[in-house]
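Student: Each structure below appears as structure tokens.
Every number in this text was worked out from the coordinates using simple rules, so none of it is lab data. Everything numeric here is computed off the predicted structure, so don't read it as measured data. Cβ atoms are built from the backbone, for glycine too; each structure is taken alone.
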Structure I
Amino acid sequence: MSVAAGKATVASSTAPDTWTTYRTATRSTAGAGLGFVLSAEDRLACIDLDHALADGELLPWAREIVDRLPRTYIEVSPSGQGLHVWGYGEVGRGRRIRRGEVAVEVYDRERYICMTRRPFENAPSKLADLSKVIADLL
């Protein structure tokens, strides 16, 4: 459940009045962990590679996607088995792609994404344009 840091309410991915600043969220003791709400206004997108890691190693299908990415911030998901790829892009309605062992979700709005602040490999602390990769995935 998403908790609105510094407020006595549950946060909603579609109600900006329940969101707070990064500074407030990192100082809060409410909830467990940190997250980010994607909105159409921020132009940010997240590619969620589910079950992409096995024993800390990137599976071949996920490596193929990661190798096509521009240098952008990628972090290990809370489960330790997936990756969240962060950058700029437009998706519209969120999408889930399931083909064999490939499990990818792509979002740019109305979605809360848990954050770990655990960079994958040598991910830079910057965001790149993911438009081409998003188009290829969809």
Structure II
Amino acid sequence: MYCMVSPKVKFVAMTIDELILVPLILFLVYFFAREYLFIVTVLTVVGAGIFVLVKFYLVFPTLSQEQSYSLYDLSGVTGKVTKTVTPTEGKVKVGQEIWDARCEEGEIPIGTEVQIVARESFRVKVAPTESEW
């Protein structure tokens, strides 16, 4: 099941894992080059702030847009039959993918152009396109 997550939560989750490098850098400088700790701290904090601001303005708007999952939005898409489609089985090529398919009634022969009527888990329900009738 798909769960909606707010864009703010997505942004924070994507940013926290990258900002974990800040304390790691400061830890290494503290133990190996303590004389540079102040300047490295200032540069790291300023750099992290700039990073978050740039990322916020570039990435955040894309997170708040309604996403389309084309894998699930197959209704109306056309394809070609690669194995005769019956009410119980068949194969259809849609784009570069081969899908298990079935039709409502009768048989749809190989090479027929079909339109996807519905998606049923990993199988699609198809019908011949208007031009094939």
Structure III
Amino acid sequence: MKSVFEFAAKHIEPSLKRALILKLLSKNVNRTYIAKCTGVSPALITRYAKGERGLHDLTAIREIDEALKELSDKITNGEMCGSEVYIRIAELTMYVLSKKFACGIHYLATRDIDPLKCNICPSIFKISPQVETN
């Protein structure tokens, strides 16, 4: 079985970053500022914008979309940048995994889990109430 950490790094985190970057670009935030605040290179921002990276639309999950909108607002307003953004993306990655929102993606990517029986991510990623409501 592929490690859930490898899976998250390859599929979930990039998809969250892409959604965040698209929200920031739609607000006409400068790419240099986006790169500074997200820790993503300008070249990778272009790949996210073209849909070459972060292929899964996690914004279909209401609470993820709302959390990313809130994060993009804070970045746009200069309230969050750098390590704070990194931490928030990590929290959202763990939230997606803990709530089993990524099980279907995991199954399609690896075919080595049964989403109905697997309880690995909720066991590993127990999320505090602060993370859920941030």
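Student: Taking -18000 as the value of helix-only ellipticity at 222 nm (-39500 (n - 2.57) for each DSSP H run of 4 or more, over all residues; to 500) derived from one of the structures shown (I, II, III), identify that structure.
Tutor: III
Student: Work out the source of 30, 9, 8 here, i.e. which of I, II, III gives that when semi-axes √(5λ) of the Cα gyration tensor in Å, for residues 75-114 alone is computed.
Tutor: Traced to structure III.
Student: Distance in nm of label points 7 Å out along Cα→Cβ at positions 59 and 123 computed as 3.5: which structure among I, II, III?
Tutor: Working through the options, I get structure III.
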